[in-house]
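What follows is calculated from the coordinates using simple rules that are stated; it is not laboratory data. Source: prediction; values computed, not measured. Cβ atoms are built from the backbone, for glycine too; each structure is taken alone.
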Structure P
């Protein structure tokens, strides 16, 4: 029977109190009480306290922890925090710490460390021959996330032989539920669950009970594609094979959960112009270095919108009330474009928006833009009429709103698709670029229509 644990306000206050107490004890160099305090905590809570501490103080605490304790702490930290934690450990000690973990986790940590540190640590590892090949796989691929710990059984084994083989291999908990069947050359031939094996007739050959219709990926398969396959076919692990069909690893649901979480974070950050590695705990200089270029670029785009308005100075001077409508046009166009873009970014990320559905999806959003544009523009014209008591202004504002929403729908749909085609992150188009595009087009529609109306009526 499962239980749900929630952190209450009292728990959070206790956590803050423990952090203050730990800092005080470290400052006093009272190591007996430091270790006593840490021993009372769950590893996840202990890791959280250390991650929030100053790096110099963390180094002092590390000197009093065993390599096994350090390995257990690293194992429960998010990757970025675990890499930052490991950077504070000297290379020889770090090699001992990583030896306490499995090779794929060691490779996972080394990928996030400076190249110079990796060169010092790698030769010291007991399993360096296993870890080094794992470091060759590209980021964002199945090879980066797979584990080399999996259960492979020969297809001519009996059920009893298979069970004995599993006992001998002593597999990890997260890889024992799915068993892979290979032929005499080690090529993947089938798959079965541990339950299927245990419930089958003891003398039956594995090749007679295995599932032959199986999914597999190569080490170069994008991790997003792996996540989509596991979600679509509701499987908990995915075998990774080389070009000859030999198994080289397995991606588990647990590993893909981290991947999808990181990707969702990255997409969310990109939509507002942040680096996916940005965190509240980052040093000020690092955050300034990463955010300032984007802000300067945003300023450049904003100036482009300003240039559009300045090009219609005469029109704005003749009809000053237009200035009141510019923020409304900007907000409505940007919001609607970002709504559509968010749907398309998600669809591309999850695989829901397949190539065969693109045309239908774009057409659907264009139609929605027209329908919503008619409704909102009618309301906008009514508001302008009541507010400004001018039929001309109401006509200009209503028509400009209709055109802006219609084009915003297309921009929101096409921008992520274009970025995807250019092999860029589709989420990038849902931030400053999309906002600037809708601002410029909205201002052109509003001020351009006003200039045309003024010229036509002879008011200018």
Structure Q
């Protein structure tokens, strides 16, 4: 962490990105970044005056609101963006390699996106999807991906709201490595995406898209009879069926199809959701009703590496990224935005993302340290961030005096473990606990 907050390195980066142009500049790169990273009030309460006061109190630099306003420009955005990119590729603290039941894979990559509305004045750069009364003229999408095993962030990009997941899956595949397992939702699941994963010696785990046809691998021209599969599951009271199949009418991607029944409540919920779109349950075709009764998962991983009995539980690990998004929005208030100069908004958001990534790395370090001593219990990321935000000022002091890093770590380590541990519901471990521990 000392490396990231190194004044010399940050100021050099500020010069390279054009944020610092004069040797006589009072507000340097490390000052600017520190202020933006550690001003934790919601955006709709932050002010130029608040930044100016903090600049004086923390660094003894007197700067007017007008001068500070001018520093929020394209060079400041570039500097903050490069600082975030630098952080993403640094191992601040050794995270170790957690021992779990997913060790067959090089990395287990969880990816999703979150969208939120912006002030309409941002629409030229961050185009929205429109909608009723054009309430979404401006919108941002954040693409986020991390490795479930190591905790390393693999992708973090701020894009327009109109950049959908399908496009992302088509464009951003260059860093896929042999042995990776990619778990994503239906928005990313195209046949081209599956083909790229296979070509790199990697693996996918997805739900089967409702519009995609599947054929028996042994009989490529015969479509899988899902009605017969449902009847077989019921007749023999099977937990699941696993079939070797081909996905798609033309490309025919080789895969395993794992089929299981949903409970009645889930079936009715799916049917109700579909009926709302179709305006009546009478308009829902029988084959779609059958699909509503089934969980359909596809993967190109072997039965040995990804047992059929575990597929649904492993896919559900995606909820971890939803929890991270919830932390971003509720605790870090990334969606609390007021209409300000767009470069100022971008710098503020990048500052918050830097803070979140820093603490994500610290959380993974602390979690792995705990699991090295107790292999059956893991820490709660929600509880950690709750405490982290309470200790923001202590954390900031460690960045101003790197010798004090042990002070912050000691406070975390001295916390009663009950304040941080992930408690099982109904005394049963959840899927994350099952697959990330022995």
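With relative contact order in percent (Cα under 8 Å, 6 or more apart) computed over the structures P, Q, the top value is the one for Q, the highest of the group.
Here helix-only ellipticity at 222 nm (-39500 (n - 2.57) for each DSSP H run of 4 or more, over all residues; to 500) was calculated and came to -12500; which of the structures P, Q was it taken from? Comparing all candidates, it corresponds to Q. As an exercise: distance in nm of label points 7 Å out along Cα→Cβ at positions 269 and 413, calculated from one structure in P, Q, equals 4.3. Which structure is it? Structure Q accounts for this read-out.
Figure out for me which of the structures P, Q the number 2.7 belongs to, where distance in nm of label points 7 Å out along Cα→Cβ at positions 85 and 149 was derived from the coordinates. Traced to structure Q. With distance in nm of label points 7 Å out along Cα→Cβ at positions 61 and 397 computed over the structures P, Q, the top value is the one for P, the highest of the group. Of the structures labelled P, Q, which one yields 21.1 when mean count of other Cβ atoms within 10 Å over residues 77-84 is computed from its coordinates? Clearly, the read-out refers to Q.
For mean projected area of the Cα convex hull in nm², which structure out of P, Q has the highest calculated value? Largest one: structure P. Tell me which structure, out of P, Q, gives 7.8 once distance in nm of label points 7 Å out along Cα→Cβ at positions 125 and 389 is calculated. Of the options listed, only P reproduces it.
From P, Q, which structure was distance in nm of label points 7 Å out along Cα→Cβ at positions 157 and 285 = 3.5 calculated on? Traced to structure Q. When distance in nm of label points 7 Å out along Cα→Cβ at positions 333 and 421 is computed for each of P, Q, the one that comes out at 2.2 is P.
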